[in-house]
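What follows is a set of structures for review.
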Structure P
């Protein structure tokens, strides 16, 4: 049975808000904000990897919402 780390990302122009949950929707940590740039993406990738290892998740599922002006 799969035990994924679920990563929710609310994407905006300058900053992204990120939340980590387990498959049941239980928060793993408080939501946090990262910059929407290459260093922010690199930091997020490392944080996802470290969290998945720490909690022994076997996969990662990412869901993103985009804030797009009309």
Structure Q
């Protein structure tokens, strides 16, 4: 992946100044990271904590397994 990004930057540097090609790639990567962060936040918010009934049932099963 790193080589692909380096290649794309080098291709941009053919037509643009090197500093501008690097800036464009940096902004592109920042936008991708921000989009992935937003998706991750939404997925974390959708997740629900375990219900107390499930926790109690699991605790009882664990206690019984330890006793045996």
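Here are the numbers for the structure shown:
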read-out: Among P, Q, which structure scores highest (criterion: distance in nm of label points 7 Å out along Cα→Cβ at positions 11 and 59); value: Q
read-out: Read-out distance in nm of label points 7 Å out along Cα→Cβ at positions 19 and 51, computed value 6.1, structure in P, Q; value: Q
read-out: Parent structure of the calculated result 87, given that volume of the Cα convex hull per residue in Å³ is the read-out and P, Q the choices; value: P
read-out: helix-only ellipticity at 222 nm (-39500 (n - 2.57) for each DSSP H run of 4 or more, over all residues; to 500) derived as -30000 - corresponding label from P, Q; value: Q
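FYI, it's all coordinate maths here, none of it is from the lab. This structure is a prediction, so every number in the text was calculated from the model and none was measured. Cβ atoms are built from the backbone, for glycine too; each structure is taken alone.
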